[in-house]
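Pasting the structures here.
Only the coordinates and a few stated rules stand behind these numbers; no lab work does. Note that the structure is predicted; figures quoted are calculated from it, not measured. Cβ atoms are built from the backbone, for glycine too; each structure is taken alone.
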Structure P
Amino acid sequence: MIETRNLKKYFYVDRDRVVHAVDGISLTIHENEIVGFVGESGSGKSTFGKALIGLWDKTDGEVWFEGEKLPQKYSPEDFRTYSKKMQMIFQDPYSSLNPRMTVKDIIGEGLKLHGMASGSDLTERVAEWLRKVGLAPDHMSRYPHEFSGGQRQRIGIARAMIVEPKFVVCDEPISALDVSVQAQVINLMDDLKKQMGLTLLFIAHDLSMVRYVSDRMAVMYLGSMIELGPADQVYFHSKHPYTQLLVASNPEPDPKYERERKHVPIHGEIPSPINVQPGCRFFGRCPKAMEKCRNNDPQWLRVGQDHFVACHLYSS
């Protein structure tokens, strides 16, 4: 359904300093598939998602949707065309909703902009989607500040889904929520995927949650994708040292096992993405680093069925 080819997004601090937020990512997402994106804060996950659907202009590379190449920079007409097909659920349920608009106006805005409904029909469709996301129709007259974080996130989900898109970027939709509410939102997303045949890019920090919801998992580090494969393969049989350390840092639900297992922390801070130099970007923090990792960019290698890794450990 959607494909990126060497997608790049740079931010220019000044004439000599460039932030390599997304640095050459190629990824294919198939119809009715969920691809999970994981990595540390600052690795470029959210920027990739926004560049993918046109909220950020692309610095270089291409994005194809259903065989059609998308514009490098969206015009107002492009947004009107593609926002019916591609939507985004934002990370922060507090800042992504207009505090001066009622829930009815927030959820129904997409229907108005695209001329899909008006009057009583719009009210009925907003009420229907409030029910679908577990809220009551009489909530449509309220304002965002009158809801909890989990309820606001449900409003954001309804706003994205009411125009019935084919592809949705979920930018850490559960990170700001309580654990119990996280499970409710994840189950809601799973139900909507089955009902609507959605294709999702699911961005999150929690590897176990991403493994649970995703068909495939991609791991990002400092603007680059370093491992990609079936979610269970990447989680239980990870190959890149960074992925292995991420999985090892994920807490276990069994307190006894959690106390007894050996936890290996990732040493050092994530390096600056400004003017990134050649070589493996994880070199300075990698416990398995070799001298050739210092100046040579790793190449993509197949390490299993549909499982790929960019790491010198697996090169000849």
Structure Q
Amino acid sequence: MSSESSHVAVLTEEVMTALRPHSSGKYVDCTLGGATHTENLLKLSAPQGRVLSFDVDPVALNRARSRLKVYGKRWLGIEANFRNLLQKAKANGFIPCDGIVFDLGFSSDELADPEKGLSFQQDGPLDMRLGLQANENGLTASSIVNGWSREEIEDALREYGEERYARRIADGLIAARKNARINRTAELADIVSSSVPRNYERGRIHPATRTFQALRIAVNDELQALREALEAARRILAPHGRLAVISFNSLEDRIVKRAFKAADDLEVLTKRPIRPTHEEVRHNPRARSAKLRVAEKR
């Protein structure tokens, strides 16, 4: 395991501008990842500001503990799903807090780890859990493709992946698993590719992209966890505290937008989401789909 993260966080300057960290402030990074947002919060809230960071991936936490040890007790990293935000913030003295950030993109470190099974670009076990704390029932992508009914698989692909060929892919998976259990990411990618038309999306994305997204969301219960965490974030913010959320797909962005609009104690500061600059996208192509929304507690 490398002690250095290869992940490049997006919209970092925009997030810090939105959260306005200051000395003695208390901040929460709900998605630690490569620790860029956490470290920026620690630097900009010196000398007394504190940061609480969540991640379900113990590897990410171990990397961060090495990187952030210079900040001593000002930083606390915990292995927990951010749906437990209210409970963990209360237990660790972070209520009320002055700023909260969610960066909902999974990190390059996680993609590069074949054991997590998140990428169709390298072969690995068909797991897709971001960590053992990612769900409470041990569900994996292998459990879904080998155990769920055709209708359940189709519904998941359609709802979480917005996949137009959900039925054809579900049929392909059912047929394939009759011959042998589907255990590897490469197997899954091949089955999906053979189930959709050759000119899928006119070659703009890999045929398995939406299927992998759908399975990852289902395995980690990402959308419901996000709804619960946004509600908790609203409750623990101090007056004039700010909430910044970076999303990477329309499903997440829709949840954030609706949560902000529905909360009568939040003032939305971004009528339109903040997008990365052309320069940032040129240096970090994964930033191209990022959207930042910001709200302030009334």
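Observations on the structure shown:
- Between structures P, Q, the greatest calculated value of distance in nm of label points 7 Å out along Cα→Cβ at positions 205 and 229 is seen in P.
- In this comparison of P, Q, the computed figure 2.8 for distance in nm of label points 7 Å out along Cα→Cβ at positions 37 and 77 is attributed to P.
- For FRET efficiency 1/(1 + (r/R0)^6) of positions 69 and 189 (r between Cβ atoms, R0 = 25 Å, to 0.05) computed as 0.05, the structure of P, Q it came from: Q
- At a computed -9000 (helix-only ellipticity at 222 nm (-39500 (n - 2.57) for each DSSP H run of 4 or more, over all residues; to 500)), which of P, Q: P
- Source structure (of P, Q) for mean count of other Cβ atoms within 10 Å over residues 45-52, computed value 19.0: Q
- Structure from which 0.70 was derived, FRET efficiency 1/(1 + (r/R0)^6) of positions 165 and 245 (r between Cβ atoms, R0 = 35 Å, to 0.05), options P, Q: Q
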